[in-house]
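Just so it is clear, none of the values below were taken in a lab; they were calculated from the coordinates. Treat the numbers as computed from the prediction; the structure is a model and nothing was measured. Cβ atoms are built from the backbone, for glycine too; each structure is taken alone.
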Structure 1
Amino acid sequence: MIRKLLLAATLLATAPSAFAQSIAITGGRVVTNTSQGVIENATVVINNGRIVSVNTAAPPAGATVVDAKGKWVTPGLFAAFSRIGLAELDSEDPTNNVSAGGSDFQISLRAADSFDPDNTAIAVTRIEGVTRVALVGGNSKGLFGGYGALADTTGSFNSIFAKDVVVYAEMGESGASSAGGSRGAAWTWLLTAFDDAKAYPRGFTDDNQGDLLTSKEAQALKPVVEGKVPLMIEVHSAPDILQILSLRQREPKLKLILLGATEGWRVAGQIAAAGVPVIVNPLTNLPDRFEILAATLENAGRLSKAGVKVAIADPNEATHNTRWIQQLAGNAVANGMPWADAFAAITSVPANLYGRSELGVLRAGATADVVIWDGDPLELMSSPDAVYIAGVSTPMESRQTKLRDRYLNVDENKPQAYERQ
């Protein structure tokens, strides 16, 4: 712990000088995620935490030059759905803050209040090229899982850079179970919650209770029905997706994000026409329950080709394996999704879902989250050589790499505590 504090103090002390000096990453194959497309032998200039330019010009005088010849240079990856920092050990309640089954508060819970920047999964995620994550809690009593937040993966105490960016809800089979046992019960639960939120505060009784929600919970949901905060709804089957899309007729201000959408390909045209983005796991393929009988590895590609804005993440591995989004995107390409769309699905599309157009792209004025890769970032064997977050080079080590290095040479003399007993 003392070493962590000293490291944090050192980083803070050196940050101003790091920002003050220009960095020029030269000679790489630069993926911009803009109309510039991919630029060969390009130079990316960084200063004061921002991208200054992306072109083929020579680096500016006085800049620190980083040679990326033969490598790929991309924006940092952005996980559209993650729970790193919310649970150190899923099975240990004292370290698991994803949900709160014993609390009367659900909608008003905030992931930002539970985030632990010392979580060991953060460094593991960062060294795989992920620089930003959307933190989303889970539901346990009712349909809602509270407010999500945005964080970087520096592991610093100020990692959270945006709070209350989305509210999570669960429908489909799981939602039916949480609401009393049927989809009809879940739908009535959801609509009643909306009505309470719209009626707050005038429609509440003296005991601060609406038809379903307490005043505190209704107040928390009100920004959602007013269209100020997006509602992320986990839903999988095609009929359930269509029913969620119909919410717009009743609640025209509602901003929706579909999570899961495993059978989304069946109604891709309707999703595209509604302008609703989706977050999918391209590897969901086995029909292990009734609501995903039409699961296919081609789901992400079919949705993208239909004009749906697709982000890629795996909610089932969100606490420790957010880093897998790179592999998920590569598998989406292998099953029909265009490369550019798949890479955007783990960079610029998630950034735009949460209103952060300065992230997930390499262009003048954008935040300088930059990753230098030793090969195609969507190839399984490729890995980052360097990761910059807001223009600052970050450590390429984690607890696992430290353990690897400690025991790399088994013949080396070590203190007794290191030896096998």
Structure 2
Amino acid sequence: MNPTRRSFLGQAGGALAALGAGRLPAAAQQAAANAEPLRITRIEAVTFRKDIRIGGGSGRAEGAEFCWVRLHTPQGLVGTGETYPFGQSEIGALKDYARQLLKRDARDIEGVWRAFYHAMAMRNAGGADMRILSAVNMAQLDLLGQAVGLPLYRLLGGRTRQRLRVYNTTTDYWSIEQTRMGPDTMKIVRFLLERGITAMKIYPFSASDHYLSNQALENGMRWIREIRDQVGLQMDICVDCWGRFDLPSAQRIAKALEPYHIMYLEDAMLMNNAQAYARLAQETSVPICMSETLATRYEYREFFEQKACDVVMYDLCWCGGPSEAKKISDMADACFIPTSPHTCGGPLLYIASAHLCTALPNFLIMESNWWKHTHQYPYFVTNAPVPKDGHVTPPELPGIGAGIKPELFRTGDAIVETVAQA
């Protein structure tokens, strides 16, 4: 036997014997003895001035739609999580739960999540409570990554791929260089293709009281046909209906889309009826995507059991946080269902989602938005991934690794409120 291999096997055997006898190797024992709890000693809420002006095309916006939660430890580490879009209600929920978090060990990801979730579930889980739990969970994982010196994707299982394909969400309020949907559709398509982005999400259909008229259906299909006629299959198309339609209208949309090789149809109806979605999925060849508005594995379970979705979409700021999103994806993977996370919130959501997607075996594609990663995100952080050839990778820094800009706090753009302190 090769001496090097014999030496390695001997060391490994000794370590296994020690573990089998209930003992850790000496180095591991020393590391365990030196490990200090990451006690949460201060909890802060961070909001942003409403008069911040962020330029860049007609996508210009004021302030930020997101807020942050910061968890402090005696070691000087600060973990930051994010949620949106109703900051005052979310901060109110944080104040209600803050005393339960103080002095907890931030490394106890599952213990904190379960206690938090049980408290809200006994009083109708969801809403601002769920969104703030998501932010707290993100902040805990950010702390843990900093403490052990590993990027978030390593904590979630490690790398499954080298880069992540992204699509661009295209709307008239996050537009590209003064362009808008409608007459400028092809200008946007070519703008994206020139930058290697070969998938986009559009909102072609409008509703009148949940009903889709024949004219509205035709208007929306013109956009789909124009893209296919001009660039063929170079551009993958995701269609989002934002839960606007009833079942008959959703059926008509799906039928009309079938010849056009749509990547998926997202949120054709509200997401509170798995049976209606199961019927829609059974009747169409268009993949049905569900939905950033669902939270926790418990809400997704029925959609999996009813065979009501073909693509899973969640939002890390709404579904219960990165650790819960990983559980949802693992459930989906058992059904051979791919994952396509929603990321059009703030920069921490976008970066944390890139970490998670790097660790997912059933990753399909991740949302991005040109205006946000070009203009908004760099105002707040230094490390938001910019797509290259239509792909992104997460930062190789401990925790989320966002690189939050300290000048936000010096200039008063960021408004910090101490919610609780031990």
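Looking at structures 1, 2, which one was helix-only ellipticity at 222 nm (-39500 (n - 2.57) for each DSSP H run of 4 or more, over all residues; to 500) calculated from, given that it came out as -8000? Label of the originating structure: 1. When FRET efficiency 1/(1 + (r/R0)^6) of positions 65 and 249 (r between Cβ atoms, R0 = 35 Å, to 0.05) is calculated for each of structures 1, 2, structure 2 gives the greatest result.
Using the calculated result 23.8 for mean count of other Cβ atoms within 10 Å over residues 337-344, pick out the matching structure from 1, 2. Intermediate results must be reported in sequence, preceding the final value.
Working: 1: 21.2; 2: 23.8.
Matching structure: 2.
Assign the value 16.8, calculated as mean count of other Cβ atoms within 10 Å over residues 105-112, to the correct structure from 1, 2. Clearly, the read-out refers to 2.
Upon calculation of FRET efficiency 1/(1 + (r/R0)^6) of positions 49 and 97 (r between Cβ atoms, R0 = 25 Å, to 0.05) from the atomic coordinates, which of the structures 1, 2 produces 0.45? Present the calculation step by step, with values, prior to reporting the outcome.
Values: 1: 0.25; 2: 0.45.
Here the read-out was taken from 2.
Please state which of the structures 1, 2 yields 0.97 when Rg/Rh (Cα atoms, Kirkwood Rh), for residues 201-384 alone is computed from it.
On the way: 1: 1.03; 2: 0.97.
Computing Rg/Rh (Cα atoms, Kirkwood Rh), for residues 201-384 alone on every structure in 1, 2 gives 0.97 only for 2.
A value of 19.6 was derived for mean count of other Cβ atoms within 10 Å over residues 233-240; which structure in 1, 2 was it taken from? Write out the running numbers ahead of the final one.
Details: 1: 24.1; 2: 19.6.
That value comes from structure 2.
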